[in-house]
Structure I
Amino acid sequence: MTALLSGIRVLDLTNVLAGPYCGYQLALLGADVIKVEAPGGGDLARQLGAAPELNRANMGVSFLAQNAGKRSVALDLKREEDRARFLDLVATSDALVENFRPGVMERLGLGYERLRAVRRDLVYCAISGFGQTGPWRDKPAYDQIIQGLSGVMSITGTPETAPLRVGYPVCDTLGGLFGAFAIVAALLRRMRTGEGAFLDVSMLESTLSALGWPVSNYLTGGVEPRPMGNENFTAAPSGTFRTGDGLLNIAANKQEQFVALCRLIGRPELAEDPRFAERESRKVNRYALNALIEEALAAASAAEWEERLNRAGVPAGRVLTVPQVLAEPQIVERGMTITFDRVPGVDRPVRVVRGGFLVDGEAPRPQRPPPALDEHRAEILGSAAGRGRTKAPGA
């Protein structure tokens, strides 16, 4: 039974990534996630992605990635008639997530207090770049903006190349994960107390929270984080190494792992060298050590070294591309991707990735493909009208 949120209805008013990713996590777990979109174009992500023909069909690859399992209805929340329909939906829903700029929902007459009057135990999650308060609350925010302001870019890359953007929208993704986590926690409290909640999720704060070690090194240790490329600031040898064929990550963070590494590469004397014998001395002399290790690694390929080192308890792994990792037996066997043979408006099968965990040995999977804009209008509005605002539990 992977539908842990079965019976929970969520209204998803979000666009592009942080909010849609939040809603996708809830849909994967069995929640009935209703995507409320603007008529005409809907979620901007419908027009984004690497396949121009799908963008033109309003089913862009970026949209497909985050919206399987959801239903779609188009409502113009600036029109009184559609606002009334929306309030009917609120009355029958357990949670709502939006990622408008702060104040937009209030200007529409649909702020938290108004919605609480319809559904008193509603869990309302607002995801924004900087949060609902503070001097930056009204600033526009995209992932790259948050990456720069959060300090992430300052420690990404080498001393020569930093600051660099992380290669995917990490801040958007973290904001979505924090939002989903907060919603589930609030729903759990509601089960005990009957109380709803207003959840104020900041992408900037989510990112700073996830930057736990670098931030702690500065706050408590007084050490300002610096870009170190592929090196691990906590240990050495721990980073990316050239081999006879391909790149290999090695994390010999413990003393016994380092000793085993030296033996396996045929350089046992390195473990006795005063420059490398102790953890702290290895960190100081990491680049000299790395050069000696790479000389020995040239004797075999990254794949061969990965097998040898892991067999001996030394953590190691090749540096793979996205296509390579998706083809790995580990990913295939655990069913990390889900294929939909038929998706409205799409002329090819669609593969998406699931969430990052199993439930009782089974993978939570979306039960329906990503929706066409307004695809479920009749069933959603009919359901809302049938249940009615005044009859909703908690109203």
Structure II
Amino acid sequence: MSIDFQQASLPNGLTIIGECSPEAHTAAIGFYVKTGARDETPDVMGVSHFLEHMMFKGTETRSGEDVDRHFDEIGAVHNAFTSGEMTAFWAHCLPDQLPQATEILADILRPSLRDKDFDDEKRVILEEIAMYADQPFWVLYERTMENYYGAHPLGHRVLGTTQTVSNLSRDQMLDYFTDRYSADNTVVALGGRFDFDASVDQIRQGCAEWNTSRTQRKYPQVIHQADSFTDTSSTVHRSYTLMIAPAPAADDDRRYAASILTQILGDVEGSRLYWALVETGLAEEAAAQYDGRDGLGEYMLYSVCDPERQEEVEQIMLREIESLIESLTDDDLQRVRSMITTSFTLHSELPAGRMRRLGRLWIYRGEYRSLDEELERINAVSLDDLRDLWESFPIRPIVTGRMNPE
């Protein structure tokens, strides 16, 4: 499939990027805003996620019901998400419906933020926080991240807390929106079959009046404190363990080696942790993953098991970590490289997958790399690269959190 990458910028700083595939049968577009929980002050924690909801509550020309109906009328699959580092709004549709999808997205990204909508949606957010509070792993994850990152804003909760969301005012949200949802802090990514120049012209019509704020993300130093804690819950019947350690950042080329290394250690099947813990029946789940972030990154290991086996399971996890580098083989490397290559390619089969890869890559790196270039870098990772990575970023858990039955 032929892929043509193109890029343009509007005078207000809005960046537009696209991978055009003439042979594709669909098209996708996403607006990526470089803002998330890490860009919030502690008193407005959760405002990014709250704002994501408010985008679908209506604009000066559309009600909230109109937004859903207009997406449905063009048959577009659409959604949005908020993370610690970005907020995105996207649609996937037939090529001839892309102009309509583009217009809807550009419109909802300038919401009315009506007081009644704000008050109504606040209740929805508080219910969502309460719902996640019933999920033991989520509770453990938030607590462990807070302990791991300490005062650094990457420890902020994406949903916020009951207190911060309850205290948040509509004017505080508007101030945050004006600063962070500016043209120069937003990237529009396209994928599939579309006319790039025509899309740029339409985006210019819908977004030319967006403000330029010159907002900047802050990068405070992280001071890690070694910690181990255990929380209990009357609703939990299994034991959950979560370990976190420093890893390469998302813009560090060692991220390819980090992804491979953690999959060898803790992929859901065929990994060291799988054979040592899941296949033997000692744990229901045992896995490891790498998360690259803007300027930072972390390894994460977790397990779920019978409470009486938690200590044994943790010791085996640590044992597998210690023996990992010395036990690496070419077969390990080839197997995981093939798995990652297949996964990358499958996710890029659809225009929405290419659009999402483009948007995330640009938010983190501010540059383009084709899928082929990414795959070449993955396949170029050697055993020596994994060993060199270990010298700089060994998997040494700094914080270990547990959630156990009362």
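General remarks:
- In this comparison of I, II, the computed figure -13500 for helix-only ellipticity at 222 nm (-39500 (n - 2.57) for each DSSP H run of 4 or more, over all residues; to 500) is attributed to II.
- Source structure (of I, II) for percent of Cα pairs over 18 Å apart, for residues 90-145 alone, computed value 37: I
- Which entry (I, II) yields the derived value 5, 20, 28, 27, 16, 4, 0 for P(r) over Cα pairs in 10 Å bins from 0, in percent: II
- Answer label among I, II for the case where distance in nm of label points 7 Å out along Cα→Cβ at positions 170 and 258, calculated from the coordinates, equals 2.6: I
- Parent structure of the calculated result 24.8, given that mean count of other Cβ atoms within 10 Å over residues 66-73 is the read-out and I, II the choices: I
- Which of I, II yields 4.0 [distance in nm of label points 7 Å out along Cα→Cβ at positions 154 and 346, calculated]: I
Rule-based calculations on the coordinates, nothing more; no lab input. The shown structure was predicted, so the numbers you read here are calculated from the model rather than taken from an experiment. Cβ atoms are built from the backbone, for glycine too; each structure is taken alone.
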